[in-house]
Structures are given as C-alpha cells and as structure tokens.
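**Q** Next up: the structures, one after another.
Just so it is clear, none of the values below were taken in a lab; they were calculated from the coordinates. Keep in mind the model is a prediction, meaning the values are calculated, not measured. Cβ atoms are built from the backbone, for glycine too; each structure is taken alone.
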Structure I
Amino acid sequence: MSRVERIPLEGGRILFRRYHDNGAIQSEAILRHERGAIEGTSRMWHPNGVLAEEFSVHDGVYDGLHRIWDANGRLVDGFEMKKGTGVLRIWTLNRDSEWRLTGETSMVGGRMTGRQRCYLDAEGKEGIELYWINGKKVSKKRYLEACAKDPKLPRYEGELPLARPKFPRARRPKKPTEPVNISDDLPLQLLGGPAVREALAWLEESREPSRSLGEATSQGNSIKLVKKLYGLGAVSVHAVEIDGAADVEQNSGKLVVELPPDAEHRKQLLAFTNRRARRLGFDPDPDRGQRYVLLMLD
C-alpha cells in the first residue's frame, strides 16, 4: 500500500502527498481542509521521479494550463482551462507509466456543458458520446434544439461522430415454461426513499421555482404526463429520487406507477409506459402480475 502524508498549512489547509512503492513521490495537492476540495496547483510524478501531470484548481474549477508528460519528460498534451471553461481532456496512466487519452468533456463555468466523449480504443475513433447542459445530461436531440436557441453553447457541426462499439449479440434466452414473476423490490425500495412525493401534488404545488420530470419535459408537460397515467387507470403515481431542495428547481427522472387490478387498464397502462421505455432504450415490462412499474424518464 502506498504511503500518504498530510502536512498542516496556514488557514487550515492540508498538503496531501502520496508516495510510490519505491519511496518516490507520486502526487501532491493542497486541500482546503481535511477531506476538503483541492485548491491551487496539483502534480503527479512517474515512479522514476519525472513529472507526469500538472494542473491548477481555483474556487473549485479547473483554471490554467493542464500538462501531461511521459516517463522520459516529453510533453504528451497541454491545454488550458479558463475559470472552469474549456475542453477537459482525460488521460489515464497505466502501471507501465504510459498515458492514454480516455475521454474529453466540454466544461462551461465548471459545469459539464456540451459534448462528452468516452474513448474505448487507443486511437480515439470508437466510443460513447453524451451531451450535457449546465451539469445535466440531455439527449443529443435536446442539445441540438438548445443550440438553436442559445448561440453560446458549444457546437460540433462538421465533426464526425465516434464509431459505436460493437458488442457481441446476446443470445435470446429460452422462453420460460412458466410465468416469471417480476419483483416489486426496486419500486418498493424507491418508494421508501427520502425524496418521494405523489407526483401530481408535487408538480402543481410550486410554479416558481419550477418542478419537472425527465430531461426534456416542461412543468406543464410533466403535469400532462401524470394526468395521462391516472387517466389510463394508474392507482397512484409517485416521483422518486427527486433532485433539488424545496426552495429551488426540482426534477425527477423516475416515476413509480401503481398498476390497477383489472386486466384491461393494466394492458393500456403498460402499453403506454412500454412505448416510452423503448424510445429511451429501456426494455419493456410484460404483465407478470407485478404491483408497480418503474417509468424511467431520462
């Protein structure tokens, strides 16, 4: 296990150092306080003592030059972040002290805004692309719609998308000879969580600050969605894992819908929730006698 040390500095700050197994220094950073965020210039070294990485953080965001060196001291990469704004390139160092670019994330003011790329090959041609607006993940479609309204958002016209990774096709499981009961354990666990509200009452009780469901749904459309679920026969609809305090904008990406007992309403309700699930890439829920269905909205 590598050795670490914490050296007290003025103002309650801590100089945190970690050492390689050979005794050479591995990294050092200044913490605002014990277990606090880093502040100032941080560095990392290769086991042979050559500087490997150097970057700066001020007021909780990357700010300044970010440089990467190989074990021979050659500069591998260098880029600049200005007060949390820029493209943060993510480099990973393996046990042989070799760097590999594993991702890039667009940042604006310290929040993920724009495109995030996670590379799955060494050439950076294959991987996964995600899109963010002000720290919140959104679909590519919604991001492009937002770009049409906000000229300040980063744009990527003319750039080729990453090739999607090719995963081996999974074999279709054999159809069970007997019906398989779908467990209500996860919905019940979510209903027992700390941030749970009956969805319609929660949405309608505050217009400012607003409340919404999913990544691209306005408050008005969120209310229409819940009313639609009730109209199809839902016994109850609860928003779970609600993000945000009561005095700020709140959002939930999950609804726990209690299914009705009669077959016809169950069929209509599951048909509706399964259509939405397929649009977002989730598997549909067959009717196996379960009490609840978990509706994912982002």
Structure II
Amino acid sequence: MNDLQIEYFLAVAENLSFTKTAAEKYVSQPAISKQITTMEEELGVALFERRRRSIQLTEAGNLFAEYYRRQRTELNLLSRQVKEMHENKYIPLRIAFGSGWTLSHFMPGIIKKVQASVPAVKIMLACNELLRLETMLQKNQADVILSIDINIHQTPNIVIRPLANIPGTLIYSKNHPLADSISGPADFRNEVFLVPMAREIDFIVNLVNSFVEPYGFTPKIFKVDNVTSMIANVKNGIGVAIVDEWIIDKNEREILTIPIDISYTIVAAWKKENDNPALAAFLDELFKLPSKSLL
C-alpha cells in the first residue's frame, strides 16, 4: 500500500462515492477506481461492495478504514508533538501503563514534583494492553512503563525494578441478584466470568481457572473487547471478573468486591541508555513512595 492509495480509500470510504471523491481530488474517476482495485488486490479482500447506483464498505473495508483513520490521527498527533517540541524545546516524558489503570491515587503527586524539578518537562500518559507495553518501550514510544512482571522479558538493554504487590479481587455489581447473600467465591459457580480480549488472554484465562479450582467448579468464561467493556458489563450485572485492585476506583459505589488469594507484582521498566533528566526525576520520586500509598 502507498500513501496515495490510502488517501483515496479513506476519501471514498467517507463519501461512499467514486464520482464525488474524484471531483474532490481533481482526478478522473477511473484513476480513483484503479488505485482502490490495486489496493484490494494487495490486501486480498474486497473493500467495497459495488452496487448498481451506490457502494458500501464491506466488513473488511470498515476494519481497514478504522485502522487507517487511527493511523492518520496518530501520525498527525506525532507531527504536532515533534513540531511543538522543536519550537518550544520542552523535555518529553512518556509514561505508559496497563489499560484500566488510572493511577490517580499516587501519580498526580509524582507529576507535580517532577514538574517542579524539571520545569521544561511535558508529561504524557498512555494506556495499553500489558503485552504491548514492552513493545512501546523498545520502540521508544514510552520512556518508562508500569506493568505486571510476567509481561516483560529480561533483555540487556532494559532495567526492570519491582514496585509493589497489588492484591487481586473478584468484582461484581451491587445490583447482582445475589449481592445481599454472597458469602464467598463459590457462590459464583453459575456466573459468567468476563475476560478482556487482550494479547495476554491466555494468562488471564489460566488465572481465572486456577482461582476457581479450589471451589470445585469450572468457570463459564466470556470474552469481551477490552477492560472498559469488562467493567461496564460487571457494573450492569452481566457477569463478574477477577482484576487487580488498581483497576477499581476507591470511590466506586456500583461495584462490590471480594478479596482473593492472588496478588500481582507490579514493576517499572525503562531503557538503560535513556538519559532523560525527567525520567531520572520521575523514577526517584516513584521509588520514594511508601508501599501503602501504592495500594
């Protein structure tokens, strides 16, 4: 695929018309059609369903349109950030951590101290699937990541340092039919256990299975798109989930919890050669925190 093909594809996907797109791009309709056809041949799928008087995106077309729109947005954002960094000469600090975590119980305090220590810093936070965090670090898309230890490989160029052990918990809705009578995890033997469709799904499924095994039942596992969907389902009484306590807002009133005998080791990881002064200030403040403030 080349940039011109992607540009034409997104325009046709928006207009749902080759004629209108050709007029917008000041080219002939056959030129647009040729680029789209070539793109379809390269991808091996039809992007549009061509009807007599109209066209529609196929299911594959919708997926590729979403992907290329997201890619274009991210590229535009990166371009603006680079331009701003060049013009204002600020020091970027990119901190990435797991989806579903906000870390608002300790991160704001660290950010204020880093900003005071390094006035030129511009801090950017990013959330992603746990298994994608290491990739972000290796590709220099993050200066430091906070993750569960099993999701980071030991490599010579990365420093991995334990930060805290976070308890696991079973969560369910306060509106759950059994909410007033639940005495323990065994009461959920007929309930659906929700897991997010992340790269680490095998780990999550094994975790759920190992947790319920002592209670003598096999969990009914249902996969949802992501952590946000999982929490939304739980809040609305559709299933339960096993999560770490960083996912649960301390002021959350719609979700009830049952402590379980599982904990997660959280680590911080960064590249050895990263000499960013804002990173050094962040790590200094992070590891000064008492363990209880991280829970």
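**Q** State the single structure among I, II that was used to calculate mean count of other Cβ atoms within 10 Å over residues 102-109, giving 13.5.
**A** Numbers: I: 18.1; II: 13.5.
Checking each candidate, the match is II.
**Q** When relative contact order in percent (Cα under 8 Å, 6 or more apart) is calculated for each of the structures I, II, which structure yields the highest value?
**A** Sorting by relative contact order in percent (Cα under 8 Å, 6 or more apart) in descending order puts II first.
**Q** Looking at structures I, II, which one was helix-only ellipticity at 222 nm (-39500 (n - 2.57) for each DSSP H run of 4 or more, over all residues; to 500) calculated from, given that it came out as -5500? Spell out each step's value before the answer.
**A** Working: I: -5500; II: -13000.
Going through each structure in turn, the value belongs to I.
**Q** Additional query: If distance in nm of label points 7 Å out along Cα→Cβ at positions 134 and 254 is computed to be 2.5, which of I, II is the source?
**A** Derived from I, not from the others.
**Q** One of I, II was used to compute Cα extents along the principal axes in Å, for residues 70-237 alone, and the result was 61, 37, 34. Which label is that?
**A** Values: I: 66, 52, 34; II: 61, 37, 34.
Of the options listed, only II reproduces it.
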